[in-house]
Each structure stands twice: as structure tokens, then as C-alpha cells.
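Listed after this line are the structures, all set down as C-alpha cells.
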Structure I
Amino acid sequence: MTDLPPESSDLRERALSALDALTKVILGKDAQVRRALAVLLSGGHLLLEDLPGVGKTTLARALALAIGGRFQRIQGTNDLLPSDLLGVHLWDASSQTFRFQPGPVFANVILLDELNRIGPKTQSALLEVMVEGQVTLDRDTYPLPEPFFVIATQNPADQAGTFPLPESQIDRFAAVLHLGYPPPEAERRILLGEAGADALNKLGAAMPLEGWARAKEMVRSIVVSDAVLDYMERIVARIRKDGGFCSTRAVSQWLALAKAEAWMAGQGFVTPDHLQAALSDAMAHRGRMDDRKLNREDRRNTMEKVLKEVPVGWKP
């Protein structure tokens with residue numbers, strides 16, 4: 001039973017068909033795959049954080065295939081320059097003017113593999129890209145295509161050759177996901193080539209780019225009541241009181257993610273259940289103001305404690 005309008009319901013069915021196809025490639029991680037798709041629909045960007053070799057890049061490529069459009073993979077290295085991402089102005093001898101040569105960020109889906117191997121200067125070049133969807137170079141502004149979705153992977157900070165991500169960079173990501181090792185049965189199928197990277201050729205776009213852009217508009221139109229906003233404010237106040245880093249952007253991304261979860265469930269309004277389900281993934285990577293190296297699992301446990309201690313105070 002759904003209270004969504006017909007157009008929204010049709011787009012939702014297409015999005016859920018993409019989800020079904022993704023879970024047949026990324027085995028044993030249904031919850032993470034669903035949340036990754038919700039991040040896309042929310043208009044945010046996704047950070048995949050885990051050990052090497054557990055499927056982060058495979059999930060990113062699978063999402064890109066499900067969306068369609070132009071895909072660009074950027075391998076993070078410590079010598080990567082801002083111009084390597086954004087583009088440059090080149091002198092055109094025939095017209096005697098400078099011509100803009102777009103960089104790899106001018107795509108619908110960007111995979112930034114091993115983001116924390118990129119130096120701080122180049123990391124900073126991504127801030128405008130991820131929030132405003134544009135590139136400003138030499139006083140000229142160039143819009144990025146729509147939809148625009150950044151998926152970044154990073155290895156644990158204690159691994160060799162990594163740079164810590166600044167708070168301003170982390171705050172651009174709507175959610176963080178951790179995949180972990182696959183279950184034994186799923187790993188066996190991956191080894192046999194029935195799933196994982198070897199099965200990516202089975203994926204195709206569930207709908208054209210215009211459909212995904214329209215679906216994002218439908219997600220933004222999901223209703224949020226004053227009672228739900230009151231509950232959000234109590235949660236946010238508690239997180240900040242305990243010293244947690246929770247910017248207004250973070251709160252907005254959390255609400256957008258809850259809207260996406262409601263839409264995917266066929267509901268036209270946000271409930272506290274949607275907020276509670278999204279809180280941990282939306283906040284786990286942001287850490288604390290007084291302890292920036294706090295373990296992500298500890299951060300998730302803190303969020304669970306906040307949910308238990310802050311009353312809902314909401315009636316349907």
C-alpha cells in the first residue's frame with residue numbers, strides 16, 4: 001500500500017528494480033546496498049570506508065552502472081593536482097583565446113578511489129564540486145551534469161600513504177558505509193565468478209538519467225511534519241551537547257536520507273523510524289569535536305545511545 005502519486009510510484013518501482021539487481025551482484029550486503037541507493041536518491045554523496053579488497057570499488061561501479069550516464073573513476077594518489085580533477089584552460093592558437101578543457105569530475109557518477117591518498121590541496125578542490133555542483137576556475141563557473149553523484153572510498157587512516165580527511169571534506173558526505181567481509185556462502189559465489197566484480201556486466205541502467213533526476217525531485221517533496229522536526233531538533237541538541245560534530249549541513253543530509261528511505265518504502269511522509277534508521281550512517285563519519293580519531297563503531301554506539309535516551313514524543 002502506498003500513498004505516493006502515480007508518477008512517483010512508477011519511478012519507485014524502477015529504483016527498486018535497480019536495488020534488486022544490485023543485491024544480486026553485491027551479495028550478503030543488502031542493507032548497505034539499499035542505503036547506498038538511498039544516498040543517491042537523497043542528492044548526497046557516499047563515503048565507503050573499510051579495508052582494501054572487501055568490495056568498495058565493486059559497489060561503486062555497480063551503482064554507476066545502475067544509474068547510467070557518464071562514469072569516471074579517479075584513482076587517488078599523493079601527486080594528484082587540482083587541475084587533474086577540475087580541468088584547465090588551454091590556449092587555442094586558431095581562435096587566439098583560452099579554451100576550457102573539462103576534467104574528469106564532469107561526469108554523472110564519480111568514483112574517487114582511495115580518497116585519503118590524495119593530498120590536502122587537491123582534496124580542497126572537491127569542496128565546491130560536492131556542495132554546489134559546479135567548478136569555478138579563473139573567475140569562470142562551469143556547472144556539472146545532473147544527476148551528479150560522488151562515491152569515494154578510503155582505507156583506514158592508519159594505513160601507509162594516507163592523509164586524514166578534514167572536517168570540511170567529511171561533512172560533504174551524506175553517509176558512510178562499512179562493508180566488511182562477505183558471508184562464507186557469498187564469498188564462495190564471488191570466487192566462482194557468479195557475483196562481485198565478475199558479475200558487473202549483468203547490470204544495466206534501470207531508467208534514464210532524467211528518471212533518476214525526477215526521482216530525486218520526488219524524494220525532496222516527501223512531507224515532514226512539525227512533530228518530526230521537533231524530534232530531530234532534540235536529537236541534534238543532544239549530539240551537540242555531548243560534543244559531537246553535527247553541522248546544519250549534516251542535519252539537512254540526515255533529513256534528506258530519511259526522506260529517501262520513506263520514498264523507497266512507499267510512504268509520502270517521514271516518521272521517526274526513518275530518522276532513527278538513517279542516523280548512524282549519516283553521523284558516524286563526523287566524529288567528535290574533542291576526539292577526531294574516535295572509532296567509527298564507537299560513534300555508532302553513541303548514536304544508538306542517543307536514540308534510546310531521547311523520547312520520540314510523536315503520534316501519527
Structure II
Amino acid sequence: MNNVILLILCFVAGILLRRTNRMPENSSATLNSFIIHISVPALALLYLHELKISGDIVLVMVMAWLYFALAAGFFWFVGKYLHFSRSTVGALMLTGGMGNTAFFGLPMIEAYYGHQGIVTGILIDQSGSFLVLSTLGIIIAGFYSKGRPTTASIVLNILRFPPLIALAIAMLLLPMEYPDWLSAVLKRLGDTLAPLALLSVGLQLRLGKISGNCCALAIGLGFKLFLGPFLIYLLYVHLLGAHGTAIQVTLFEAAMPPMITAAIVAQDHDLAPDLSTLMVAVGLPLSFLTLSGWWWFLKDV
């Protein structure tokens with residue numbers, strides 16, 4: 001509970017600092033850069049070093065890919081049935097198909113499942129969410145905006161992403177024992193993730209132009225926060241019979257609100273920019289409630 005209170009306070013602090021103009025306009029970009037280059041790599045190096053290979057690891061790593069495939073099919077069908085514009089369909093696929101498994105997901109996992117859940121969250125984010133965004137996400141964005149993402153640009157974006165580099169290094173260092181000072185340093189750096197990430201999210205929160213996007217927004221968040229995670233739950237628990245803490249964390253990550261970076265990609269490709277912003281702005285605060293419900297629902301998995 002203390003961790004949840006910390007996240008809420010940092011989130012509210014970000015909103016208040018933005019509204020009172022107490023921080024520079026690009027503060028969130030600076031915080032995000034620190035998180036991507038320092039906080040998340042430190043967590044990857046620390047907790048992936050304790051990785052235990054199990055039969056669940058494949059289900060953990062492919063969740064984000066399965067989720068995006070379900071979302072793309074769902075929003076394509078709904079968009080065709082309700083005659084949504086190509087721009088709206090593309091925006092919903094990106095923001096409704098990818099969860100905020102890093103900036104928001106990792107702090108929430110730590111709050112509800114403790115440090116032992118962090119390694120699962122990082123695996124989901126780096127082998128799933130990030131790669132989905134860097135490949136299928138960029139392709140979808142280009143297709144619905146009539147762009148042409150090149151194979152070279154996709155591969156380059158993947159290979160130079162700091163957390164992914166840290167993940168690879170952590171895997172190589174698995175046979176080695178970390179000295180105590182290194183573990184302590186990595187932990188202190190990793191501890192900056194939760195407060196800085198939620199502060200950054202609060203600084204970026206923008207509400208507006210809801211009236212013209214009510215239908216698409218309701219459908220997008222309905223899938224992202226409820227229907228999509230429930231479909232993954234049915235697949236993993238009832239069809240495949242998967243259980244345990246790693247599966248709980250995986251399903252918890254499936255219920256995360258829309259990814260901020262996915263919304264940025266949608267905006268950069270001019271895919272319903274107002275709707276893309278609202279999916280994040282409304283989904284993030286709403287998810288404080290929905291994730292508590294999912295945590296309770298998943299306790300016996």
C-alpha cells in the first residue's frame with residue numbers, strides 16, 4: 001500500500017507542477033531520457049541476473065505480441081463496422097494494442113507484487129512491448145498514415161535501445177556473481193524508476209477535446225483495460241492452464257493503460273492526435289482503479 005500511495009503522490013505532484021508552471025516545458029522528456037538510459041537498464045542488470053528459466057517464460061515473452069494481434073483484429077473489425085476513419089483505426093490499434101509496461105507497469109508491479117515481479121515485467125517490456133512497438137507498431141503507423149518505415153530503421157531502433165542492450169548484457173553475465181557494491185549501486189539507480197516515471201506521467205497529462213472522441217475513446221479504453229486482458233486471461237489460465245506469480249504479473253501487465261510512446265508514434269504519424277492523447281490522459285488515472293481490481297481478481301491464478 002505504501003508503494004501505491006507513493007505512485008499516486010508522484011503522479012499528482014507531476015500534474016500540480018505542470019499546472020503551476022514550476023518545471024520547464026520539456027521536463028518530462030528529460031525525465032523519460034533518464035529513465036530509459038539509467039533507471040530501466042539498472043533494473044534489467046540487477047533483476048535479470050536473478051532470472052530462473054521456467055516453462056512460463058515463453059508465455060511471458062509472447063503476451064504482448066498476442067495482445068497486439070488481438071487488438072489489431074478487434075479494432076479493424078470495429079472500425080469497419082462503425083465506419084471509423086483510417087486515422088482513428090490506426091490510433092486505436094497503437095494505443096489500445098500496447099500497454100504502458102515500463103514507465104507505469106514496472107512501478108505498479110513493484111507496488112503490488114514486490115521486487116520479485118520486476119524481472120517478469122522487464123521481460124514483458126523488452127521482449128514484448130518494446131519490440132512490438134518497434135516493429136509491428138511502426139509498420140501499422142506507416143500503413144495507416146501511408147508512410148514507408150524501412151527495415152533498416154526498424155532494426156536500428158531495436159539495437160540501440162538502452163534497456164534492450166542492458167538486457168543482453170544481463171543475460172551474458174548470468175554465470176557471474178555480482179560484487180555487493182555493484183548490486184547496491186544498481187538497486188539505488190533502479191529505485192529512481194517509480195517516482196520519476198509517475199512524475200513524468202503527471203507532467204504529460206493533458207485532458208481536452210473529449211466530446212468529439214467519446215465513442216472511439218470508450219471502445220479503445222474498454223478493450224485496453226477490460227476486454228483485452230480478459231481474453232489473455234481466458235487463453236492463458238483456462239485454455240493453457242498456466243498458473244503462478246509470473247503468470248499473475250503477465251496478466252497484470254496485459255491490463256496496463258495505453259503506452260505513452262505508442263501515443264507519441266501515433267501523433268507523429270498524424271493518426272487521430274487528439275484521440276491518441278486522450279487514450280493516455282484518461283486511461284492512466286482510470287487504471288489506478290482498474291489495476292486494483294485486476295490484482296484482486298488474479299490473486300488465485
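Using the calculated result 52, 36, 13 for Cα extents along the principal axes in Å, for residues 131-202 alone, pick out the matching structure from I, II.
It traces back to II.
Identify which of structures I, II gives the largest calculated value of relative contact order in percent (Cα under 8 Å, 6 or more apart).
Largest one: structure II.
Shifting gears a bit: Assuming 3.6 is distance in nm of label points 7 Å out along Cα→Cβ at positions 187 and 211 as calculated from a single structure, say which of I, II it is.
Label of the originating structure: I.
Comparing Rg/Rh (Cα atoms, Kirkwood Rh) across I, II, which is largest?
I
With FRET efficiency 1/(1 + (r/R0)^6) of positions 195 and 259 (r between Cβ atoms, R0 = 25 Å, to 0.05) as the yardstick, tell me which of I, II scores highest.
Biggest value here belongs to II.
Could you tell me which structure in I, II was used to calculate semi-axes √(5λ) of the Cα gyration tensor in Å, for residues 11-178 alone as 29, 20, 13?
The read-out was computed on structure I.
For the read-out helix-only ellipticity at 222 nm (-39500 (n - 2.57) for each DSSP H run of 4 or more, over all residues; to 500), a value of -13500 was computed from one structure; give its label from I, II.
Here the read-out was taken from I.
Just so you know, all these numbers are worked out from the coordinates, no wet-lab data involved. These numbers come from a predicted model, not from an experiment. Cβ atoms are built from the backbone, for glycine too; each structure is taken alone.
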